[in-house]
Structure 1
Amino acid sequence: MVNTAYESGRIGLLLIDTVNEVFSEKGKSYSEFKEEFDRIGTFENLKCLLAGAREQGMPVFFAPMSFTEEDYTSWQYICGIQQEMYDNRLFEAGTWNADFHPDLSPRAGEIVVSPHKNIDVIATTDLDTQLRQHGVQYVAVAGMVGTMCVESTARTAMERGYHVTTFVDATAAAGGRVAYDAMILRYPLISHATLTVDDFLAATAKAQ
């Protein structure tokens with residue numbers, strides 16, 4: 001069952017890790033996702049999603065990831081994805097790589113939550129407080145990586161009582177098409193709606 005009965009004034013857009021590391025051709029992670037970005041149209045869809053949310057007056061929340069040298073060298077228990085990031089110095093704080101991509105950057109008045117250092121943005125930042133302080137009950141989650149940060153954050157948002165929307169075309173999976181297909185099967189289990197960008201913006205426009 002897909003629930004797209006959005007409530008005007010209560011909808012927010014969350015964009016995760018829309019940074020140069022992932023979306024710029026010189027980013028260290030770009031080559032890993034380029035083929036899927038091209039197949040899905042991820043980058044252009046994210047730009048359309050952001051523009052549509054702004055046009056409809058939704059609050060937009062940006063969740064960047066970054067690590068300091070102390071993070072890279074002092075953590076005691078390192079999981080596989082953290083090891084990959086640390087070994088390659090991905091999302092290094094204070095560098096161009098951790099900056100927002102120019103086409104997916106916050107404007108004045110939009111909310112940048114504290115940088116997340118683990119996969120679940122809600123669990124490790126002020127995002128939950130920011131959503132509630134801005135009156136958001138319907139949260140749409142897009143960005144990267146679809147099988148990790150997006151999925152984990154969407155699941156936690158659902159468990160905390162938010163209405164959650166995920167996207168089939170505004171993210172991509174680590175692991176290519178096979179991982180993407182599995183991700184899209186899971187999303188409806190942890191979301192109230194799993195939509196294209198166009199369908200989401202059409203549904204939210206009806207709520208205005």
Structure 2
Amino acid sequence: MTLLITTWIKFFVLFAPFFVVSMFLSLTRSDTPAERRSTANKAVLAAALASLILFFFGSPLFELLGITIDSFRIGAGILLFLSAISLVKDGIRTNAQVPGGPREDASVVPLAIPTIIGPATIGAILVYGSELHGIEVILGLSGMFMALICLLILLHAATRVERLLGKTGLNILSKITGLILAAMASEIVLTGITGFMNRISH
């Protein structure tokens with residue numbers, strides 16, 4: 001149960017929900033409520049499918065490319081740290097301009113990928129999927145999908161969240177998310193370095 005809760009919290013933070021909400025609001029600014037709900041549903045579904053594939057095929061990918069999990073931890077942690085710096089430094093832009101012209105479906109690209117499932121998130125999911133075994137896999141997947149469900153609920157309530165928090169509130173929460181992501185990134189990198197050093201010493 002502890003693994004379920006911790007995985008849920010980790011993934012929820014990893015998905016940078018308030019950054020996703022800001023992008024969602026920008027990309028669906030001219031949409032009707034029904035269109036926004038449809039976009040949110042498709043984006044989270046696409047993100048769930050991508051996460052599922054990454055979660056299960058992490059280890060075979062490592063073996064195919066000849067990459068150790070410790071080296072991937074370090075790389076993923078660095079990418080995650082860069083994402084965290086971007087969130088803390090730049091915050092979010094609720095007034096982002098969407099290119100003109102005929103509007104295309106933004107649910108998969110760029111909302112699901114790379115906004116929800118970006119390079120850093122991909123790396124972290126691959127690492128988590130490779131570390132879990134047996135019953136831990138079920139708990140890890142449950143935690144991941146719980147985080148996605150929470151993100152979906154947040155997207156459905158995006159208009160109310162924007163009205164309640166305002167631009168300043170969303171930026172503050174985004175920066176807090178960035179700080180937590182930085183701590184998670186440090187932990188992933190340190191774990192990778194420790195594993196690498198232990199392998200050398202033996």
Structure 3
Amino acid sequence: MAVQNFRRNRRIRVPEVRLIDENGEQAGVVQTKDALQRAVNAGLDLVEVAPTARPPVCKILDWGKFNYEQSKKNKKDKSGTKTKSGLKELRVRPAISDHDLSYRLTDGRKFLDEGHKVLCVCIFKGRQMAHPEHGYDVMRQVASELADMSKVEMPAKMQGRRMTMLLSPLPVAQRRAATKERAQKAQDAEVARARGEDVPVE
């Protein structure tokens with residue numbers, strides 16, 4: 001994203017944002033006016049760094065420094081060294097089926113392999129609110145299934161009817177090794193099936 005396309009301060013018109021404070025810490029979902037006041041108090045700017053997330057992710061930072069670093073990054077990208085980064089959302093349900101979850105996990109692997117952070121969101125409806133443990137179970141399963149590709153940056157946390165968990169991709173070398181290992185296992189399984197051998201279920 002070009003520097004000039006980042007919305008900041010009063011150009012951010014949404015009612016609430018997911019805030020990363022001036023220390024780089026997750027501050028959760030807050031009212032935009034409160035986030036802006038916090039930025040003002042710190043003598044810094046509120047910048048929307050992930051506009052496609054729901055709610056958008058905003059960070060309190062020094063706009064001048066951010067502008068300079070982003071300009072350097074853009075020049076580096078144009079020179080042929082491309083860096084993919086961002087925040088992708090992965091939606092699940094407390095009572096999600098194994099079939100649906102497998103599709104979500106496939107998307108999650110794709111996002112992580114591209115270098116994106118993944119915000120896993122579990123939405124609770126009606127009586128599901130009485131059993132938050134079901135959401136935590138799903139989040140633990142997602143974290144476990146994607147542990148070879150990612151680490152938990154922000155543990156599962158309940159906020160209203162939403163439970164969220166943030167996953168960060170592991171270093172490129174580890175992700176590539178994991179991808180290669182999965183491909184080899186799939187190939188070995190196909191060979192075993194062709195020979196009529198039993199293939200263990202992982």
Taking percent of Cα pairs over 31 Å apart as the quantity of interest, name the structure among 1, 2, 3 where it is greatest. 3
Taking relative contact order in percent (Cα under 8 Å, 6 or more apart) as the quantity of interest, name the structure among 1, 2, 3 where it is greatest. 2
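Quick note: the coordinates plus some simple rules give every number you see, no bench work behind them. None of the values given here were measured: they were computed from a predicted structure.
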